[in-house]
Structure 1
Amino acid sequence: MISVTRYWFYIALIVLVYIIGMFATLFENDSAQFAVMAMRMVQENDFLSLFKGPEEYLDKPHMHYWLAALSYKIFGIHDWAYRIPGILSTLLGAYSCYGLGKLLYNKDVGRFASLIFMTAQTMVLANIDVRTDAVLTGFTIFSIWHLATYIEKGTLKNIALGAFGAGMAFSTKGQIALVVIGISILCHLAYTRKWKRLLNWKLLVALLVFGLSITPMLYAYYHQFDLHPEKVIRGKDNRSGIFFIFWEQSFERMSGEGVGKNSSDFFFFFHTFLWVFLPWTVLALIGYWTKVKAFWETKFSYKSNMEFLTVGGISILFLLISFAQFKLPHYMNILMPLYAILSAGFLYVLHQQEKLKMAKVILGIQYFILGLVVIFTLLISFSVFQLEHWYGYVFLLLALGMVVYFVQKRETVYAKIVTVAILSSVLLNGYMNAHFYPKLLEYQGGSNMAQQVKENNIPVDDIYKINERHTWALDFYNQNPVNIVSTSDLKNMKDVWVYATDKELEQLEKNGIAWDNQITVDQFRITRLQVKFLNPDTRKEKLNKMHLVHLN
């Protein structure tokens with residue numbers, strides 16, 4: 001449907017978008033927090049202990065932080081170095097989507113699946129606002145691909161690689177990885193009836209590989225928690241890290257115990273999916289419904305030209321996560337490879353069966369999405385964050401020119417669906433990474449204050465705060481955590497700097513603490529955008545201030 005040259009051209013465009021995003025300032029909270037946690041490992045040369053500020057961190061395993069720390073060791077402590085493992089994991093995920101799509105369907109479906117996966121909105125975001133999910137998703141689909149290949153071919157190499165991928169994924173975020181891998185593979189086994197693959201000595205090799213791959217993570221948990229029953233974590237002592245990761249973690253997420261409850265809305269992930277899988281949402285929804293209908297009509301009898309791994313895995317897993325009491329949009333990332341393969345398979349079936357009418361409807365929707373992206377891009381360029389330099393206008397014109405060229409280029413309606421969707425993603429996210437996010441991050445107080453600290457040659461060891469409010473971006477870019485001190489202790493301190501909000505400055509004044517120098521920057525919680533903030537005329541109403549004052 002598309003040539004190999006065109007396929008690699010699209011891959012290059014998408015990777016370019018990722019690379020542009022590598023150099024953006026880290027977002028608060030999670031990205032900057034995780035970057036600081038990995039930085040602490042390197043600075044203290046302690047790779048067995050995880051800390052979230054002054055608190056010991058039990059919530060997630062170590063792999064994401066180890067990979068970031070390794071990147072720091074190789075490249076130095078930089079925001080772009082922190083993002084490298086996530087991007088490489090996403091590329092691994094894309095290659096695995098290609099491999100699994102090729103296994104379940106054919107090479108064309110594999111190519112489409114990799115393109116869909118890499119351009120899904122949540123995956124592009126995952127490579128600029130990097131959390132644990134990029135590494136988790138890459139190794140999870142890598143494991144599913146190789147375990148499914150083992151089921152089909154019975155090769156030792158594939159079951160060993162599948163077990164290794166499962167171990168890496170489990171060491172990144174815990175039980176959710178095994179749940180997704182296990183349910184997807186069980187769906188494939190149930191549909192293909194190849195249960196005999198489980199009665200094989202190679203399964204013992206897989207268990208050994210899995211055990212070895214998770215051993216470093218288990219030892220780190222044991223060293224930090226099991227050896228120290230006196231530690232109080234979340235109000236409890238005698239916390240076993242090994243017991244937590246094998247049993248307690250997912251139940252806490254499902255019930256909200258320990259991490260808290262943020263949504264009891266059963267349909268949270270249903271309406272979240274509408275935007276996280278853009279620009280492919282409609283293709284996925286129609287493809288999912290068509291496949292479910294086909295299985296129902298055949299009463300789930302085995303057909304060699306059908307697969308149940310994706311639709312079965314999505315159905316069961318989507319239902320399970322919808323019952324969780326703690327939900328965030330990026331929790332869906334781990335399902336994106338399955339959606340990508342399902343959507344690619346459906347698109348290929350449309351082409352194969354020449355369902356031109358349905359394809360034209362989908363293409364019309366893709367044109368509509370592209371139109372919205374163009375309008376959004378122009379709105380940002382000339383209103384929200386106006387372009388300031390001539391080269392910005394040049395790049396905008398080149399991007400829009402590329403869109404016009406490929407849109408008017410003659411090709412089949414099926415190939416055009418792919419072209420228009422990829423153009424939407426590349427234009428939107430390339431522009432966001434190159435212009436929108438850098439301008440937006442000018443309002444993130446911590447990172448901007450770190451720049452002021454550097455320009456004014458302020459010793460980072462002399463910066464304090466008077467509460468336990470996290471200051472991740474300032475900590476990272478200063479490469480030093482802000483010290484916590486009480487207001488009473490500050491009265492006896494001289495020649496130090498205090499990082500404070502407006503209310504905290506008032507508190508200092510009431511306690512008779514004076515300062516002789518003050519640096520002020522704007523502050524806005526950039527991950528929670530509001531219309532009034534985006535509107536330049538009302539932006540000031542939504543801004544807060546952060547201050548750095550020198551005590552004389």
Structure 2
Amino acid sequence: MKKSILISVFLLGAISCFAQKDEVLLTIDEAPVYASEFKRIYEKNLDQISEDEKNVEKNLDLFINYKLKLLEAYKLKLDTSKNYKSELNTYKNQLIVPYLQDEEFKQKLIKEAYDRTVEEVRASHILIGTPQKLVKVDTTQLVQRLDSIKKRIENGESFESLAIKFSEDPSAKINGGDLGYFSAFRMVYPFEEAAYNTPVGKVSKPFKTRFGYHILKVTDKRKSRGTFKVAHILAKDRSIAGKVKIDSLYQKIQKGTAFGEVAKQYSEDKPSAVNGGVLPKFTTGRMVPPFEKAVLALQKNGDVSKPFKTRFGWHIVQLIENDPVKPFEELKGELEGRVRGSNRGNLSIQKLIKDLKKKYKPVTNNVVLELIKGKDDFNKEFTEKQENETVITIGKKKLLFKDFLTFAKGKNYIPVNDLWKKFINQEVLNYYKEDLVNIYPEYKYTLQEYKDGLLLFDLMKLKIWDSSQKDADALTSFFEKNKSKYGSDDLSKVRGEVINDYQKFLEESWVASLRKEHKIKVKKKVLKNIKKIYNQ
């Protein structure tokens with residue numbers, strides 16, 4: 001029911017296409033209601049109603065009822081309830097999301113992601129991890145360590161041997177830092193960025209991810225082969241006994257037994273065996289190298305590999321499908337969702353914040369900032385006067401030093417300069433969120449519709465729906481007076497229909513009383529002009 005109420009209110013929110021001067025259409029208790037608001041509602045509803053329902057005066061009556069109900073909701077202070085505020089805040093946060101992206105920058109990220117989907121890169125890396133959170137660390141020393149390792153590589157030492165010796169990625173002891181091939185979204189964005197921007201054969205500068213500091217060496221780049229669908233047969237015994245078994249199964253297939261039948265009967269990978277050995281689709285870089293190499297060697301659908309060995313055992317693989325990367329326009333929607341849901345989405349927000357700082361030009365009180373320079377923590381007590389000093393001014397909004405201290409509480413592990421930058425970024429973004437109603441009319445109207453819709457729902461629940469359910473005697477009396485309409489003497493058999501009619505009766509009576517309670521005056525000349533606009 002709430003959903004239907006909100007939808008009906010959302011129909012009220014379109015921006016008027018008329019550029020004429022706004023006029024007062026009517027007053028309610030001397031308070032003006034403008035023609036533009038009525039026209040937004042009326043125009044939005046035009047596509048939702050029949051020709052008979054398009055009468056301007058009839059719609060004006062409905063509009064007046066709507067405004068009277070909202071006045072009643074505010075009179076009852078329904079907008080102050082905890083539940084209302086919570087729901088409105090949830091809707092507001094959802095509504096804001098599209099405005100927290102730099103659209104041009106986002107489109108650039110989407111195209112970049114596609115370009116990195118059609119090209120794969122192979123890289124090896126060396127990781128120096130950072131300590132756990134809440135522990136301060138001199139990151140300069142970490143970068144210097146990696147710089148010294150990089151120089152040794154550039155002087156001829158093996159990247160693989162140095163990765164085994166120094167990398168804190170546990171897998172480096174096995175693979176020498178080699179991560180195989182990957183494409184967009186397979187690695188955290190800073191790692192992907194470094195890999196795609198480093199030429200083949202070169203070693204990157206040290207860079208940071210959430211795992212620590214890295215250097216990487218790009219060993220190859222190639223066009224993506226797309227996605228693969230394959231079936232496989234597995235013999236888990238990696239000894240000669242497993243080799244004998246897989247060879248005998250290969251001979252069965254060579255003599256004409258269907259691959260799927262052999263997989264179902266003999267494969268020791270039970271989850272895939274029941275499906276004839278079929279595995280979920282995958283791209284290169286997702287399987288262990290020997291498996292991927294065997295798949296890439298298959299030329300056409302139906303081809304079967306010779307037996308090969310991985311750390312899981314002995315395999316035979318059959319190619320079912322190899323789909324190339326789809327064109328950009330076909331993948332664009334999917335890529336946009338992945339960009340938004342990945343750590344790339346934060347880049348767009350950071351770009352927006354950078355632009356907002358140029359727009360709003362936040363002013364900082366450097367005298368107050370001197371109080372925190374060189375501090376390791378903020379446990380020191382400041383005077384009340386210091387805490388109430390303005391520390392940032394953004395437009396007409398002033399942030400106090402105590403606001404920063406609240407923000408910094410419990411974050412002593414973050415350097416002061418970084419804390420301050422985070423605080424400014426947060427407050428600039430918060431200011432922008434509140435300023436949206438002044439920047440984007442469509443946001444302003446939609447937010448108002450959310451507010452009105454939630455209020456009307458709570459009001460109707462209070463005045464009509466709950467009342468119709470609670471007063472059994474009143475419902476029975478209404479039924480008795482209108483029994484002939486329902487064709488039944490038993491209320492229980494037609495209760496749903498009776499409640500619906502009773503609620504309409506209650507609403508009509510209530511609205512009539514609201515009209516008597518308030519003084520409503522329609523400007524006939526303005527109404528006449530509106531009717532002319534819509535050829536009425």
Structure 3
Amino acid sequence: MKYPIGIQTFSQIREDGYVYVDKTDLIHQLVSRGKIYFFSRPRRFGKSLMLSTLEAYYEGRKELFEGLAIAGLEKDWLQYPVFHIDFNGDNFAKEGVLEDKIEGFIAQGERRYGKDPDLLTMGDRFEAVLKHASEKTGRRAVVLVDEYDKPILDVLDTPMEEKNRDTLKAFYSTFKGADKYLQFVMLTGVTKFSQVSVFSGFNQPDDISMDPRYEALCGITKEEVEHYFHEPISELAEKEENTYQEMKERLRAQYDGYHFSENMLDIYNPFSILNAFNKLQIRDYWFASGTPTYLVRLLQHSNEQINELAGKYYDASLFADYKADVEQPLPMIYQSGYLTIKGYDKRRNRYLLDFPNNEVRKGFLSVIASNYLKPRHHEITSWVADAAIMLEDGNTTELRDSFTAFLSSIPYDSHDSTKSPELTEKHFQYTFYLILRLIGVYCLRIEQTQSHGRVDCILETPQYVYIFEFKLDGSADEALQQIEEKGYDKPYLTDKRKIVRIGVVFSSQTRTVSEWRER
């Protein structure tokens with residue numbers, strides 16, 4: 001089986017015999033029901049391939065679609081003039097790159113369909129190109145824009161942001177004046193910026209990002225994984241000495257978990273799972289392909305902490321429709337794929353957002369922890385792996401020493417937590433949240449509400465149940481007493497695993513563990 005790793009061209013996939021997960025029934029539905037669309041998905045989720053498929057369809061390349069669902073749906077296979085602009089691959093933080101990109105795109109159209117020498121602005125020139133193309137071919141034009149938002153993301157929270165916004169606004173406003181020359185328009189991207197900031201003057205597109213009908217337009221569903229990839233799942237299972245069912249569960253936990261509507265249809269990250277099949281190794285492929293530095297900047301700018309954003313219910317307007325900017329990081333965190341829908345409260349029309357899977361949780365928290373904690377002598381990922389082994393083996397003495405050393409390596413004055421007791425406690429809580437979420441390779445419950453109170457942390461491994469209670473400038477005996485009095489261990493008293501109750505005291509003076517007791 002040939003996997004299209006790094007190949008985003010539909011024709012090459014079809015002509016060279018790469019595996020193709022058939023989405024053409026949705027493509028036909030898309031082109032039959034509307035005209036101007038916006039579609040948001042995380043990076044490396046198949047948006048470019050989807051646009052390439054649309055390009056081949058509108059070019060009338062019927063032979064590429066033989067054997068696919070659309071072959072039995074489309075009868076005409078007409079050929080339209082197609083304009084495809086791809087904002088991937090350029091660094092728009094450099095002065096003039098965006099203008100040169102758009103100028104080259106328009107000039108290419110002018111060479112093919114004709115140029116009006118009296119028109120000077122990019123908007124007027126592009127509208128004229130669309131008009132000439134329509135008149136010359138006898139069919140309205142198709143415009144496909146890949147990663148429309150990259151010129152803004154590259155300069156987010158920098159002096160060039162407003163300039164790039166204005167340039168794009170002038171370019172996209174073309175579509176309103178050229179409406180009668182347009183057959184179909186599709187813009188894709190990661191984030192959705194408000195109509196005022198980018199789409200001003202542009203016929204508001206139909207945003208299908210959370211439309212249940214198109215939830216599976218990009219990505220691979222659970223059913224598609226089992227239908228197309230039975231062979232590589234079996235090979236992985238044999239290599240890892242798992243059963244077929246066990247391997248499916250491992251892949252699900254690592255790469256599945258995305259949901260883009262209240263239907264809660266399971267979507268796998270295509271980039272990661274195809275790489276896993278190709279290399280027959282379960283690794284963090286998607287996260288390793290790019291670091292979300294702009295998201296870290298957003299969290300720092302807004303003073304938001306991921307524990308205050310993940311695992312909570314939101315109205316859709318707060319993460320899907322709201323203007324994404326430096327003051328409101330949640331929309332960009334969700335739209336970038338680091339949080340996804342994990343539940344839907346129909347009565348209140350609210351969505352639960354949390355990490356989609358193990359790959360994203362571990363990778364994103366590692367980046368945040370590295371930037372927030374800034375340990376001097378520890379590499380976060382390596383330390384977390386060692387700590388997980390200690391917990392799995394029940395080696396709490398070594399865990400205590402490692403934990404203390406790690407906290408000691410965090411610069412004393414790296415955060416505003418030095419300014420007040422309230423900030424110190426918040427810093428302490430966030431520090432432990434990041435560390436424990438990173439270590440939590442098994443079942444982890446943080447601030448778990450029980451009948452008699454809220455336990456700070458419960459971490460389960462195959463052999464142990466660890467119940468942590470943390471105190472700031474208190475005593476470990478006091479923490480253990482709270483576990484006992486509140487009955488935090490009662491749900492596990494019949495559990496065959498060993499229960500380990502741990503009281504940990506964090507010192508606001510030394511910024512590390514001052515006392516650790518267990519029973």
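Quick note: the coordinates plus some simple rules give every number you see, no bench work behind them. Quantities reported herein were computed from a predicted structural model and do not represent experimental measurements. Cβ atoms are built from the backbone, for glycine too; each structure is taken alone.
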| said: Comparing distance in nm of label points 7 Å out along Cα→Cβ at positions 153 and 393 across 1, 2, 3, which structure shows the greatest value? | reply: 1
| query | One of 1, 2, 3 was used to compute helix-only ellipticity at 222 nm (-39500 (n - 2.57) for each DSSP H run of 4 or more, over all residues; to 500), and the answer was -16500. Which one was it? | reply | 2
| relative contact order in percent (Cα under 8 Å, 6 or more apart) computed as 11: which structure among 1, 2, 3? | 3
